[in-house]
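Structures follow.
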Structure 1
Amino acid sequence: MTRKIVHIDMDCFYAAIEVRDDPSLEGKPVGVGGSSGRGVLTTANYEARKFGCHSAMPVFKAKQLCPEIILTPVRFEAYREASNQVRAIFARYTDLVEPLSLDEAYLDLSHRKESGAALAEEIRERIYEETKLTASAGIAPNKLIAKIASDWNKPNGQLEVKSEEVDGFMRGLPVAKLNGVGKKGQETLAKLSVSTCGDLQRFSKIELAEKLGRWGLELYERSRGRDDREVSVDRTRKSLSKERTFSENINDLDWLMNVLRKLRVEVEESVLRKSDQDVKSRVVKLKFDDFTQTTAETAGSDMEESVYEDLLRLAWSRGEGKPVRLLGVGVRFASEDDQMSLL
């Protein structure tokens, strides 16, 4: 039986919620987050994206590109509430739901007699009726293609790729659309004269393995649209962290503080995008030049910069002047066992 996998992706979710809750923002460029001068955007709406603004962009850069951009503070609770509403709608159609973040999820609708496209359209209509937010969808025989397809007709659209259409769809697909092929990957593949999945398909599995190693074997399957992964219902995270290993050992606390601030922003953004769990504690880890390490942790959900700065000072003091080779910043979630190690 051919599977019916749907990937639902909310359109500019966080910015859309801000506009929904404050109609005066309608039609104006809006960025979420980055209220401080050295902050970064968590996301931007389509009006702001027209100017080149995007998530993880420094605020000063966004203001240069779009002086009229309106910045709104991050409201975790509002986004989680809307996400819960959307997931409640998913639950009416299937028990097989795999959330990827607050604003996207896979649904396995293989057991339903209706077509995947009809079900996706109905789900999107229900989402708008109940939340006044729009969503886009991809419908396909597997997760890989469904996720690619959901981005095809954004915003507020959908695309179905049927089983008999997979080969043609994949041949013309740019390799940049494949998960795991970033800018460096594109540069590597360009040296092999590869820009589309069709170009990749010219190589045998052995040739790709010889040229690209294990990644080549993965690309062999992905470029043909092959993906046997099941929709996984249990995706509970125990912790989330970011770390930086330095090419040279660092013996400067102020320098480490600057790195910590950047990592903290990355962690906060990831928590917002990838988890609806409550933060239980904040953690900073240092690994010293002799490969000993220490972890400083404090309970609470507040992810303010000052909290992490205090943790870094505490961890730094334990090193008794030893240079640092790695800095880690993260959180533990409330469901995590206290003894589990971070990073």
Structure 2
Amino acid sequence: MILADKITNLRKKNGWSQEELAEKMRVSRQAVSKWEGAQTVPDLEKILALSRLFGVTTDYLLKDELEEEEFTDEPDRVPVQRVSLALANEFLEWRRRAAKRIAAGVLLCVVSVIPLLLLSAATTVPGTSVSEPLAAGAGLAALLVLVAAAVALFVSCGFKDAPYEFLGREPFETEYGVDGMVREKRKAYRPAYAKTNIIAACLCVLSPIPLFAGLVTENEFLIVAMLTVTLLLAGVGAALFTLSGVRWAAMQKLLKEGDYAPRDQRTARIKETVSTVYWLTATAVYLAWSFLTNAWDLTWLVWPLAGILFAAVMGVCRLVTEREAKK
């Protein structure tokens, strides 16, 4: 049995059309047709890919005298999950909705300190009936309510995202038409993705301007009010980054590109773990410093500093993982 016949038999045994095999091999349908018609022979790289895809040895594919299939010696091989067109559309639609919830949660976390700042500053305004204990109690209550709402959004998204977790953690194959559909959606979304990121970057860069403007006055309440505007602008910028990033990452997952390419999946998992630990630590530092010193008008500085350092931490993380990968 020649190679052409073996490819045809293996393809049909798996229930794939020539178009589906071509998509899995990242070649044209005409190339598969020529292989099966014995008009051309796949190069060595494609032979190895066919061996992995069908789970047979290269000897079986290349040696004409081998009529019986020789499967690779992988007794513990885990079946690869297949992503259908319906599942891919369902996942992308869910991540579109989840992006809004996660972005809202990020915004709530950033602005949660604003009520406390405003109420604390209000105690310094002559003629107001807001006492310091009332301002502290009401401000902390508002902070906890906003943070709790953000956590509820994050947790609910985590539970609903559970059926799709394998996309970023396990090998999977996409059925015919999935790659093309996702690429079309990504192409259509790219202008909005770029525009959203540009707006978000501008908001983050320009966010300190209100605070600088407030510093020209000696009115303490006005300074704090301008600080809250700065926090609000920074929060909106962070939310926009999240809004666009979540949708873009979903498409990258299905296409196995960017941080979700097979060679970069380990790096992505490490970065995700480091990111989680980093922000949990930043939150712990912020709350500990705030409650121990009661200097809520200063402790907000933890967040812009954490944001700046986060980029450096992620850069170091990438360098370390790339160096380990080269060893």
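Given a computed value of -0.81, -0.99, -1.08, -1.17 for log10 I(q)/I(0) by the Debye sum over Cα atoms at q = 0.14, 0.18, 0.20, 0.22 Å⁻¹, for residues 47-174 alone, which structure among 1, 2 does it belong to?
2
Tell me which of 1, 2 gives -24500 when you compute helix-only ellipticity at 222 nm (-39500 (n - 2.57) for each DSSP H run of 4 or more, over all residues; to 500).
Computed on structure 2.
Match the computed value 2.7 of distance in nm of label points 7 Å out along Cα→Cβ at positions 191 and 287 to one of the structures 1, 2, and report its label.
Comparing all candidates, it corresponds to 1.
Thinking of 1, 2, which structure, once percent of Cα pairs over 30 Å apart is computed, gives back 52? Don't skip to the answer; put the middle values down first.
Working: 1: 48; 2: 52.
Source structure for this number: 2.
FYI, it's all coordinate maths here, none of it is from the lab. The shown structure was predicted, so the numbers you read here are calculated from the model rather than taken from an experiment. Cβ atoms are built from the backbone, for glycine too; each structure is taken alone.
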